[in-house]
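Just so it is clear, none of the values below were taken in a lab; they were calculated from the coordinates. The model shown is predicted, which means the values in this text are computed figures rather than measured ones. Cβ atoms are built from the backbone, for glycine too; each structure is taken alone.
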Structure I
Amino acid sequence: MTWDTRSTLLWMNLSAPLLRGLFEWNHDLLMKRAGEGLARRLDAPVVEAGPGRASLARALVPLGALGAGFWAVARLRR
């Protein structure tokens, strides 16, 4: 099943192209913790769905690239 969701927050919509990986990582972590909490409450085993879509390291790659770009522009302007 796939859910198609959209944000109504301007800041989130504007930053989404750069922060998409971070948003996905945060969502995956939130869902994992919610599932663990629900399993505890129901006294049921946790069933792993497999690896998440995004690791934190991969999620931060666009931010590192942006930072490197700003650094390079700053160095060239000196």
Structure II
Amino acid sequence: MRPYLFGGGGPVYSFADVPGMGAELNGNYQFGLGLEYDNCCHTYLAELRFHHISNAGSEEPNIPLNSFKLLVGISF
């Protein structure tokens, strides 16, 4: 088992017309923590991540979109 931390961000373009988002070009950041398990043939992971999207006050209104994600995966 290997625990890990994740973090990152950058620009995101939104095609959806979401009420409260004043711009189509926004910024986002996300961070999370997870566990990765390796056996002889596959790698399994489970991760909990927080995701934030907003326009950093460049347009009005600027209501952020926040979410938590639970990710699970397997690689071959």
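Tabulated data for the structure shown
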| quantity | calculated |
| --- | --- |
| Top of I, II by FRET efficiency 1/(1 + (r/R0)^6) of positions 28 and 44 (r between Cβ atoms, R0 = 25 Å, to 0.05), largest first | I |
| Given 30 for relative contact order in percent (Cα under 8 Å, 6 or more apart), calculated: source structure among I, II | II |
| When distance in nm of label points 7 Å out along Cα→Cβ at positions 36 and 60 is computed for each of I, II, the largest belongs to | II |
| Parent structure of the calculated result -25000, given that helix-only ellipticity at 222 nm (-39500 (n - 2.57) for each DSSP H run of 4 or more, over all residues; to 500) is the read-out and I, II the choices | I |
| Among I, II, which structure scores highest (criterion: Cα Rg over 2.2 N^0.38 Å) | I |
